[in-house]
Each structure stands twice: as C-alpha cells, then as structure tokens.
Structure I
Amino acid sequence: MTTTCPAASLPPTVTTSLAAPPLAVPRAKPVAKPAAKPAGFYLLASITISFLAGSSAPTPLYPVYQALWGFSPATVTAVFSSYVLVLLAALLVFGRLSDHIGRKPVILASVALQLVAMAVFAGAQGVAALYAGRILQGLATGAAIAAVGAGMLDLDRTKGTIANAVAPAMGTALGGFVSGLLVHYLPAPTHLVYAVLAALYLLQGLGIALLPEPGQRRAGAWASLKPQLATPEAARAPLRMAVPILVAGWALAGFYASLGPALIHRVFGFDASLGGGFALFLLAGSAGIAVLVLKDLQPLRLMQIGAAALATGMAGVLWALSSHQPGGFLAAAILAGIGFGTGFQGGVRSVVATASPAQRAGVLSVVFVVSYIAMGLPAVIAGIVAARSGNLVATGLGFGGFVLALALLALRATTASPPGAGSRVLE
C-alpha cells in the first residue's frame, strides 16, 4: 500500500525481523460463536469509550502537574507524544493478534495494563511517572482498540461500524470534561480521576471475562506480531481516499489535547483545567453526536460534509483566537467537531466495508495508525516550536492554520472523487 498524507509519509509495508516458530494453535478450529447479544456489544463499546476517556483524562491535569513540578509546555507535548508513539507501536505489533487468538485474551491483557497505568498515575511524584503512565496507557490502548473494534463488528456489523466511529469521540469528550470537573470541584484531583477510572476498568474486565468469545481462533499468531502496515487489495483505494480527512480530523484532536488548555488560559483567561476539558468535550461530543445523526449517509458524502465543516470550524477557531472571542471559539469547536466525527465515520466505513472477518482487526489497525500519527506528530512539533519561540499563541495559530490546510486538502480530495466511491461493500 502506498499512502501519502500531509502529516506523515507512510511506507507501503513496515516490517522488522522477528524470527519465531509458528504458534501451536488448533488449525481452523472456530470458537463457538454466540448470538449477537446487546449486552456484550455495549460492553465492548464501553471499553473503547473508557480507554479513550482515560487517554484524555490527564489533559485537564497538566496545569496542576505544571504548578507542582514546574515543567514547560514542551514537556506537556512530550508526555502526550509518548502515549501516541507507544500506541502506534502497539497497533503495529498487536493490532492483528486478536484475528488469531481471539478478542478476549487481548482485551483482558489490555485492561490489566490500564489498571497498572492508573496506579502509576495515582502515585506520581514527578514527570518520570507521567511518562511511565502514558507509555502503559499507550500500550494498553493500542493493543485493545483494534480487538474491541473487530469484536463489535463480529457481533453486529452495522452497529459495529457506527460504534467504531462514535465511541472514540465520546470517550475523548467524557474523559476531558469529567476529569476537568473533578479537578476543579473535588479534592485530591491527581488521585480521584485515576481511582474512578480504575474502578471502571476493573468492572469491565470482569464483564469481558464472562463474555463469550465473539471472534475465531486461527493459526498464525506469532506471524501476526511481525509489524507491518498493509491492507488487503480491496481496501487500498478506499484508504487512499480516506487518509486526508483522517489526518485533518485527528490533527485537530491533537491540537485540542496538547495546546488547548494552555491556549484557552493564555488567550481567554479561563481556568486551564476546566476550560481545556470543556473545549475538548464540545469538540469530541459534537463529533459523536454527528456520527449518530448522519449515520445513514453514504461514506463519500460523509467525508465531503466532514471536510467542509472541519475547514469552516477551524477557520472560526483561528478567528476567535486572533480576536479574543471566547464564545466564537466554543461555537467553532462544535462545528469543527461535527466535521471531525462526520469525516472519521465516512473514512472508517469506506475502509472497513471491504474487510472480511479475518481481516477486520488488521484493517482497523491501519486506520488508527494513520489517525494517531496525525494526532501526535504535529502536536510534538508544535510543542517544540512553542518552547523555543516562547510564543504560545503564535504557535497555536500556526498549528491551527496547518489543520485548516489539511481540511481544505481533504475537501478537495473528496469532492474530486467520482460518485459511488467509498461505498463498495464486501459481502
């Protein structure tokens, strides 16, 4: 696969040498597949929501940590990027594993890692612990996200496709907002947030242990650990079309998750923790609602609407920051969020529609690798620029202009596509 996106250049196939004998898994022995029980489906969806909530929960806490330990905005983006980089590595290594050993073992191991990460965060005494917690979070989320997404598709293909688009946005929205409320209004914010998440992960782990395996076991588990970024032939054209909107949307998410709280405090004078969490809530919450409201549209149409809304919303964000208009900033965040959610849904649906059950986790891994590169890389660069220049507002405006350019590129790519593109479905 050859894919070119504005945020990163992705090679056709990424491989490393990993010599290992084939895992002794019974050949072609399917696990008894359960009926598509709603409780199991919603349990899986809740894990995506809670894992992404956990990933955004530290965002409102960064100002608290900065006050305690006195680190710079560059350190904030470095801690954030450590999560993204490890998540990408986990997706590349473990993204296809659940297609071979089943969904449950991968999800249960990921829940256990999340519990360890929450303990590390709760006991943090310095920046090193933030790095450790973020690395563990990245490993857990990267390993789980494709397995959970594929499990939802196993149980209900139609609802699973929608849930794979809406759950990440809803998790990001809830994590940032609830964490901001806890930080602002309740005591011991650097402990309480993680205690609440740990209790939730423990309950979800127990639920997964009781859930019938939704997938199948196949030979080739060791071979699946060989990192690669490749898609089936049928998925390559839809992925090339989806990349611009995926990159634009997730770069926007990186903008709000990394520089958002500090910018809101510097430009508008709002509390960084509560204001940053609320802005992220508006962005991701509107994204999730847009996925549900527009779910009946064709994938190409979704990407076109998403790119237009994202470009318009980002232009509004830049205007609001330049003219010190907090109301305009929040309204533009909602519009940009609609573009993010709509475009992401269109991209996911167009690519996943081409995947067979045995390819679902691997295809979703590629989608999320592209997305998280777009979220992490520009944020890291912006953090470095802000630290060296000392001008946070100018850096934020430059970052926002970059996201706007990506959105316009996505709009051009989707409007240039022929009618019916992105809607082919593999039966």
Structure II
Amino acid sequence: MSFKKLGLIEPLLVAIEELGYSEPTVIQRRAIPIVMQKKDIFATAQTGTGKTAAFSLPMIQRFRKNNAQNIKALILSPTRELAVQIEQDIKNYAKYLDIKTLLLVSGKDINTQRKNIRAGVDIIIATPGRMVEMIEQNIDLSHIEIFVLDEADRMLDMGFVKEIRKIHPVLPKNHQTLLFSATFSDKVRKLSKLILNKPDFIETSKKNSTVDTINQVAYLVDRDKKAQLCSYLIGSRNFPQVLVFTKTKQSADFLVEELKKDGLKVGVIHGDKTKANRLKTLTQFRERKIKVLVATDIASRGLDIEKLPYVINYELPSVSEDYVHRVGRTGRAGREGEAISLIDIYEKYDIKDIERVIGQKIPREVVEGFEPDPNIRRKDVDEVKLKSEHKKVEKRRPAKKVYKKTTSTKKRKTTKRDAK
C-alpha cells in the first residue's frame, strides 16, 4: 500500500517522497485511516516504526485550512528532546502547507511563548510541566480537536501522571485522543481508561518487543575492560556513527575520557548538562561532527538520528523495558541496525530478564583479546554459596531413657493384719 491510497493530499505526498519514504509502515497504515475517521486510538508500536507520522500526517491534512485562528491540536511529549524532534518532523511533512507549530518546553521564556500563542498557532508540541504552567496562565484550549500523548509509558515512568490529570479536564469534551506507547504496561492501560473514549486498539507487535531489523548481540567482558572493548569495537570496525548508553552520569563521564584518549570524537549528554549544551551536542552528532555520543537513559527516547547504524549498551539499564527504547534508536523506519551489549559477570544474569521482556534470546559472544577472567566471581554469589556450604548442622538430641517399672520377685512379709 502507498501513502496515496491512505487518502493523503498531494502536498503531503510530495513532502514525504522528498524525505525518502516510499511506503507506509504498519503503524502508519493502520492508524492514519482511524485518525481521519476522528476516532480515539490506543496504539502500541515498537520504537522506530514511524509513530510520529502516523498521527501528524492526518492531523496536518485536517487543519491545513485553519489559518491558525485557534489551537487545534496538542501533542504531549515526555522530554524536551523528543518534543523538538516531533516539531521538526511536522514542519518537514507540512513543508508545502500553511501549518503553524509552537514548541512549549522549559528553558524558554514563558512570556515570549504566550505572545507566540496570541500570534496564532495550529499545533502545540509541549512537555507536561510547561503545559500545566501555560494552563495556569489561562491559555485557551477550548478549540482543541486532537490530543496526542506520545511515548505515554515514558511519561508515566517519569511521574507525569498528575500533570496529565490536570491537562485532560481542561480540554473540550468531544476532542479526539490518540495514545501512543512503545511498551505496554498496567499504568498505560489504567491511563487509557481515564482519557480514551471507545478507542480502536492497535498492536503492531508483541508486547515490549524489538524491531526485527535490529541485529542484537552481547559480548562477555570483565568490567575493567569494558571501556577498552568499546573503543576497540568502534575503531576496528570503523563505526561511522554510534550511540553508547550508560547507566549513570559518572559512567558516562568516565567513558568519554577513555574514548577521547584513543582519539575518538566524543560527545556526552546527561542530566548534569544544560539543555542548550545537550541540544548543541545532539546537533553535532546528527551532522556527524562527532562520531560517538555517550548518553544516559535521559536520551533513550527523543533521539531520532536518521539512519543511525549502531547502538552500544556499555551498561545494561536498571529497568529491563528501557532496553527496548535504547536499541530502538537504530533500525528505524525499516532500516537495518545493530545493538551491542557489553556485559560483565554481574550483568550476564540481568540480561536474562531483558530476554524475558523482549521474548527472544540474545546471543553471547567473546571478542578475542577481551576474554573474561574465569577466576573472577560475583561476590554476592560467593557469599550465597558460602552460606549454603556452612549451614548449621542440627545437633541430634540423645534419645530419652525409658524408665520401666520393675516388679519385685520377693515375697511380701506377712503381718498381723494378714493373719486375722
């Protein structure tokens, strides 16, 4: 099926073709007609399958004649980075149409944003926190027709459920709600019951699965050799562009310094970096001015690097479901990608939890020269073993002596009483 058969107008078709897309993805084929029918949607789809186009293309088509008289659509995003990416995608799709978008995120002057709203806007893309601030300043949302929650599971994980509960009641009763989530959880299901009205359910993949076009592999390595192996893989295999995930900010900073020692051009984004710095680093990475981007899970969503070929998990995530979002940065829009995990003796047990979540086995391999030391053992496992080997032996109590009554064989002496 082509985009034309989905009922999209010519200006959108031209813009899509110029972006290099020839056929719609599964989520786009199923969602676009439903959005056009003005029905609510509860959609779960793998990261990187084109969810943004699935809701934004029919949205642009519907509001192309609005002339920015009133705000017609509100899109909520969990992170600033993802919000920026969504706005850019919408601008690319609406290249030949008069659609005005506005980005509402923290870090920008709120008074300037209010002036931009008064100047006229069709579609607002916002983070939950900033949207609540705008509502408190009496922003007019009475003409909203479409309300989108993108990466709803991530929003809930980040604790934005209170903000969503404040935003939803302000919207008109008859608006259309589109809920998109990369993973499926009880929290998301509970939210869907609160904000959706007889939705069409779209599930384009198994629960929490990864894209089939991503080749996944795990390399066993000692913890103190991880940085060396990471640098070796990037250099020896000549990775043109790679995104590396760490669990903590400290690990990210340490890895960056180690990679720089080997002459690699590296950037880093995490919570201690300013938003301006993070955006600058992301821009440099997209433009390939830096080859390696090291990031914590703050960037596992919101990053849409076109044709990103490689993702490396320097450390496995604390939450198994986050693995899906990390590796989903590659293999996007049907392209091939590779996801590499470097696992030490502690993480080789954790990866089993990830395999249960994604429903598939990740092959383990060893890189020559980086073989794990067989003498290194997990301390906690050793402690458990020691405890099991030194269980207290229960002392057996001696059997109780059984005292039997002995009957005397001696004849009792007769008495005077007996003689009577």
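Just so you know, all these numbers are worked out from the coordinates, no wet-lab data involved. None of the values given here were measured: they were computed from a predicted structure.
Laid out as a table, the results:
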quantity	calculated
Given -26000 for helix-only ellipticity at 222 nm (-39500 (n - 2.57) for each DSSP H run of 4 or more, over all residues; to 500), calculated: source structure among I, II	I
Structure (I, II) behind the derived value 17 of relative contact order in percent (Cα under 8 Å, 6 or more apart)	II
Cα extents along the principal axes in Å from the coordinates reads 136, 66, 45; which among I, II	II
